[in-house]
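No lab work stands behind these numbers, since they all come straight from the coordinates. What you see is a predicted model, and the numbers here were worked out from it, not measured in a lab. Cβ atoms are built from the backbone, for glycine too; each structure is taken alone.
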Structure 1
Amino acid sequence: MNNKSWNILMVVLSSVNPDVRVEKEARYLASKGHKVTVIGTNARGNLAEEESRDGYTIIRVPSKKKLFFKYFEFWKNVREVVKEQKFDIIHLHDLNVLPLYSKLKKNTKITIYDSHENFPEQMSETYGFLGLWGYSMVERFYVKRVQGIVTAGITYSENLERKYNVRSRWIANYPSKIDVEKAHEKIIPKQFQDKTRFRVVHFGVMYHNLGYDKTVEAVKILSKQLKSNKIEFLVMGSGSSLEPMKQLIIQFNLEEYFTLTGWMNYHEALSIMRSCDIGLILFQPGKNNYLRIPNRLYEYASAGIPFIGSNFEGLKRSIQSREEMGILIDPTSPEELVNAILEVYNNKEKLDKMKQIAAEAYKEQFNWESEIPKIIQSYQEAFNQKK
């Protein structure tokens, strides 16, 4: 099909405020002359019901239900918005909106499934085997019916092929040069300009399976060797484990070592990251985490900082041929984390080399502009498959 002017609908169970992958895809497609509409949620009722942004339109529907009941509510509300409208492409973001295929297949020429992560494996960490089985059954049913599949990483694509014998194209969720340049135009806040302290950063949502307790335990060990005027642990982000992390920090009397910002604007966070020395990616053991592709790895690289991370397959595959930009450890061991931090703290030459490799990786590979053209190819392949 001629791709000069596609009418594209994206659907995602989030507020798009932000939802960086969805926003970057929509922005790119709009820049190529396509009409793009994104339907998301308005759970708190505090966002615009309709918004124009970077050439595309966001429509938000009410979302009041909890747990999996919110899925049914969202699907119903999306259907009411779409009604009889016709699209060339409907692009469904993640498994929790994939069942809309059945409701919207008459409204589109092709449907694309965008798998942001291994959703059934993630749900198994909350609901156990029943979560893994139930969500896998849903995914198995629909991936055979959509016309195209894209994922956020090679391990996700391989997992779908292994489980369901389906092929997909992966489009890594690298940071956009547009966002990074906008972030780097910002002046780093005064409190982060002081470079007398070695700064270790955790960026992103803090869930229970990201090792917040291991981080605090490591700082407890480090505090016996380094005073708080020598090293700082910066946590930029919110999440369900932020409050338990605060309580553990207080319990161990480590407040002077930590700065917890809470939720932070994406561009401000990317800007502040330039003042850091190394980032943490401490995925804990779990079906999803073993294969998980960490977005924060690429965001660290965009700021020119290396990482200390879990020695799991997903992270290993993410840095193939660029292994020197990070240190892989057993994420369940606070002692290994301490040793890794001291390794770069005490060796400025090694740290500077790692920073250089990280910056080069972002410039040459880990940026959205080098990756996103794959989405047009995915759409075209889906149209060709339907012929």
Structure 2
Amino acid sequence: MLADFALRVENSRGRRHPEPPHPYRNDFQRDRDRVIHARAFRRLEAKTQVFTRRYSDHFRNRLTHTLEVSQIARTIAQQLNLNVDLVETLALVHDVGHPPFGHAGERALDAAMREHGMSFDHNLHALRIVEDFEMRYAAFRGLNLTFEVREGIIKHSHDYSVQDHPHLAEYLLDQRPPLEAQLIDLADEVAYDTADMDDGFEAHLLSLESIRAGLPIFEAFFQEVEARYPDAPEKLKFNETLKRLLNAFVTGLIQGTSSRLQSANIRTVEEVRRVPERMVCFDKGIDRDRQACKEFLYQNLYFSKALEPEKLEAEQVIHDLFTHWMRRPTDLPPAYLEKSHQEALPRVICDYIAGMTDPFILAQHQKFCA
């Protein structure tokens, strides 16, 4: 049973290009399947999340991270009686706009674009992918996703103004997105906070002692684990503790959202859209712990000296290739060269680079810039 504030598929605003209903899948389920079968989704397997394979083949990539976000978001959606089909679709599509090399790649691509008075935003790029770049159907360009999925792609983690982005006016920029879209941003954070701690520990960039000393909530759970499993190996004690931390974040997100919805007396999707603040949130106690976890990872992992060489290399690769193609656009593939006659060359180059996997962009750098 869906809650009254959940977005029902029968109330969808539909697709840009009308299609007949499917005999045994609703529209959000079809959108989910279209995302899974998209080329951009497959490419996530070869895009960095935080760690490259220099450390291990076991670490998360952009695809496995996406699957973890989907699992967490579905669990929370079920407890809140939201539309799980829509939530799953939004979780699976939320990172398809990311370029190679993780956040370092995104910063470098944005910096290159700003030299030409433009910018790069992975959410807006994801919309371009599903609206235009994916070519799977004879009747239309893109995936022809429902309005709610397209809206969620751009609004799940960021509010855009119609003044700055008039081309997005159809997406109700003066309103909040539905709860299903709001959920994705914080489910994403739960996923990467815990997963990055796991991978950082596996990479020996984070020690158990530093985590215990830096995060009181982790220490409290660790003592509980140690009392129950005193003879377990250190790694398994870490795993048990991290599992409890993940559960605490998920529980806090469910309880915080439920409490805020009740306090605001939210009963319909229209009311969700009209309130001045987002309704999906952590409860106050766990939000402090979540913030502390995030700050710990920034101080001890994301900005660690061990990862700095790879970030610098990623930025240099993107800068070199962008500069090369700006100077010699004839070295672009024919389809992109032709596209540059209709669109600004920096945007065309940006689109090309953003779609690359880590191995492919390194091969292109070796070919053109070595």
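Looking across 1, 2, the calculation of Cα extents along the principal axes in Å, for residues 17-232 alone that yields 64, 42, 34 traces back to 1. Work out which structure the value 3.2 belongs to, where distance in nm of label points 7 Å out along Cα→Cβ at positions 313 and 329 was derived from one of 1, 2. Only one of 1, 2 returns 3.2 for distance in nm of label points 7 Å out along Cα→Cβ at positions 313 and 329, namely 2. Here mean count of other Cβ atoms within 10 Å over residues 65-72 was derived from just one of the structures 1, 2, and that gives 11.6; the source is 1. 1, 2: which one has relative contact order in percent (Cα under 8 Å, 6 or more apart), as calculated, at 14? Derived from the structure labelled 1. Among candidates 1, 2, the computation of FRET efficiency 1/(1 + (r/R0)^6) of positions 169 and 305 (r between Cβ atoms, R0 = 25 Å, to 0.05) that gave 0.05 used structure 2.
Could you figure out which one of 1, 2 the value -13000 for helix-only ellipticity at 222 nm (-39500 (n - 2.57) for each DSSP H run of 4 or more, over all residues; to 500) was computed from?
1
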